[in-house]
Structure I
Amino acid sequence: MHLLQDQFKDEQMERMGEPPSRAVTGAVLGLASMTIMANATVASSLPGLREHYADVPHIDTLAGLIVTLPSLAIVLSAGLMGLLIDRWDRQKLLLVTAALYCIGGTSGLWAESLWGMLAGRLALGLGVAGTMNLGMTWASDLWQGPARARFLGMQGAAISAAGIVFMLLGGALASLHWRGAFAVYALIVPIAVLAFLTLEPHAKAIAAERDRPKPARSTADRFPWAAYAFIAPLAFLFQAAFYVTPTRLPFHLEALGTTSPLVVGALMAALVTVSAPVSLMYGRIRARLSAMTIFGLSFVLIGLGFLAHATATDWHGVLMGSLIAGLGMGISMPNYTTWFMARVPASMRGRASGLLTTAFFLGQFASPLVSAPLVAWLGLAGTFGTVGLALVTLGVGLWVAHAVRPEPTAAEA
């Protein structure tokens, strides 16, 4: 009864321009939080997995693919998932992608062969591509203007908080058995059920609007490729640079004499812990600063964090760098979606979400490939210093470009 009342309330408020119900808000936040589990949740299971499959040739490389394969699948399928969101029944797509997410994610619990597990990781990537794009598209459909900026800030905070919870839960389950961490992916089931039930009236309304005869398409209905040509390289660079932290920082800490897994994990979590409350304040920040200013500020902060890593002599300096970089991450993630979706026609938000997702995960997948030659040439500290200086330069360049051609703040727009 309460669910039906919530659905009726959502339809009424949508007509009046009011925000959706708490149930819908929770469902969309839940879909977004599932994205963070794609890769790192099972990192704590890798030593046990490597030992279990010790007789498999090239096990070290294959174990690494357990972490990275979902990103590759997301890169290859995110664009298609975005098109399906615009052209197919969203609720059916939710069920299909949630099933792929659950079956593929939990494959580590039941797959006997390593190859079966790797196939499961590919299926997980397909599921993440669908659920992530659905969450991003729903956020753009149901919230508008400053309300969208506030919600995307909440979404960024939810993703960060979920990352901490899922990492700790995965580690706790892996301590019982190396397969245990894979059970965390089953959390998609209750979240998908909630999303299916609460978003049903909105999905019907969007399907009816899509099927309604429309006049000839005007220039305003064209996909904003110029805006994507600007935002996609920024998103790629942001993720490629940022993922130097999880792939290289543990080894940098080891070189500085910090080998305790507990301390290393705490230092990695410090970055996410700072980014969550900052994301929560994104709506207020965006009301006072232009999107371009926020882009520049985020790159400068992440760059300064990397420079702190490069000059650190022990874990205290690394902690300071993580805290500074976390500030940049917190204001950055919701800014990409807010800026881009404001320029996308409503009928094309699905494909826009898919293309933005592709840029993000392509950066994640490319990060270790790009940083490897830098580490071989400059060492770990030199890599953090070089990347940090490049990010600060990019951030300052964006500020200069904004000064030449100002963009209004959300309050002024």
Structure II
Amino acid sequence: MTGSRTAGSRVLVLNCGSSSVKYRLLEPATGLVLARGAVERLGTPESRLTHRTHTGGDRAHEGPVLARDHAEALTAIRDAFTAHGPDLATAGLAAVGHRVVHGGEQFRKPMVVDDELLGTLEKMSVLAPLHNPANIEGIRVARDTLPHVPHVAIFDTAFHATLPEVAATYAVPREWRHRYGIRRYGFHGTSHAYVSRETARVLGRPLEQVNSVVLHLGNGASACAVAGGRSVDTSMGLTPLQGLVMGTRSGDVDPALPAHLCRVAGMSGQDVDDALNRRSGLLGMAGVTDMREVIARSESGDRDATLALDVYCYRIRCYVGAYLAVLGRLDAVTFTAGVGENSPAVRRRSLAGLEGLGIRVDPERNEAGASGPRVISPDGAPVAVLVVPTDEEREIARQSLEVAEGVEEGTDSTVR
């Protein structure tokens, strides 16, 4: 592939996991998506690629591919672009943006990838052993596959680099904090950044003047207190396990729980960690991870599902109240991600009882089957309640393009 950094304003976004590579080619400024797709079941004989093009009509191309590793997956993706379009060689590609889950304390903003950065990330993989190694491998392969455009790492943790020390610090021994980097990092940063900015746009106010609580509710879930576009507190911590109830993660538990189970059940620390991450949350309480199924079972009289739904929404309500206290003044509560965007019942139940704080949901607006950003609180409510579909890929593309343009201009571009 040939080209230059100023060849166009389109960005290829890559999200490399351990068993999949998801991608999207888009224009950050307009949100126009030219193509998207994924290689699933990477490393197995059942590897398949789905490639959808959105230029000249919406067309899907799907079939088995040889994808024993990330290198073969990226080759299959490049071949799909060549065969079905748009051809990456002529697409005006300005950058490749990579999602990286954990940036630690070193990476507090998007960074152009070089060998030194990759080396540092490898040393930090202990902070996110389930995610960062796959992210790093995907970046290495993509740089070899697409060597003539800048590659930019976008860190889920970077948006939370603005956390004040009082919010980021755990009350643990000083040595743990300084030697092992034990602190609150927070995650879902690209989503919280995008949604908080969209919230201000929908309200017609400058971002710097809006205080919001963003509720990213998907299979993973987190809350974030955003003051004038800056993260000042967030529910996830050192790892994505802390905070809200999630599909398979417990969220907040007593820190003594692992030691207790080691004593009374003979479980190892790893056993407990696996259970809290993979067999807890909605799955542990209701037996399923899909919120739609939880609600359906609850409505049919399933007591376990009802309790799971109650705990899930109660935890959200607790964080909204806490973050109102953190912010001092709250202008908006915004729901996003799969559950937040699509479950009127969760939105209603999560905010029930907060009317005295000026937070209420309009029943008709909440139940309306609308799409796109929208206000679901009554007119004139002191605190606006919104639903804003997240677009993490567009946020990654926006930040990647800004950084790449800054490199081309010889400046240290800081994304805001």
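By the measure relative contact order in percent (Cα under 8 Å, 6 or more apart), tell me the structure among I, II with the highest figure. Each step should come with its number before you reach the end.
Values: I: 24; II: 15.
The structure with the largest value is I.
Of the structures labelled I, II, one was used to calculate helix-only ellipticity at 222 nm (-39500 (n - 2.57) for each DSSP H run of 4 or more, over all residues; to 500), giving -11500. Name it.
Values: I: -27000; II: -11500.
Source structure for this number: II.
Readers should treat all values here as calculations from the given coordinates under stated rules, not as data from a laboratory. Remember, it's a predicted structure, so these values are computed and weren't measured experimentally.
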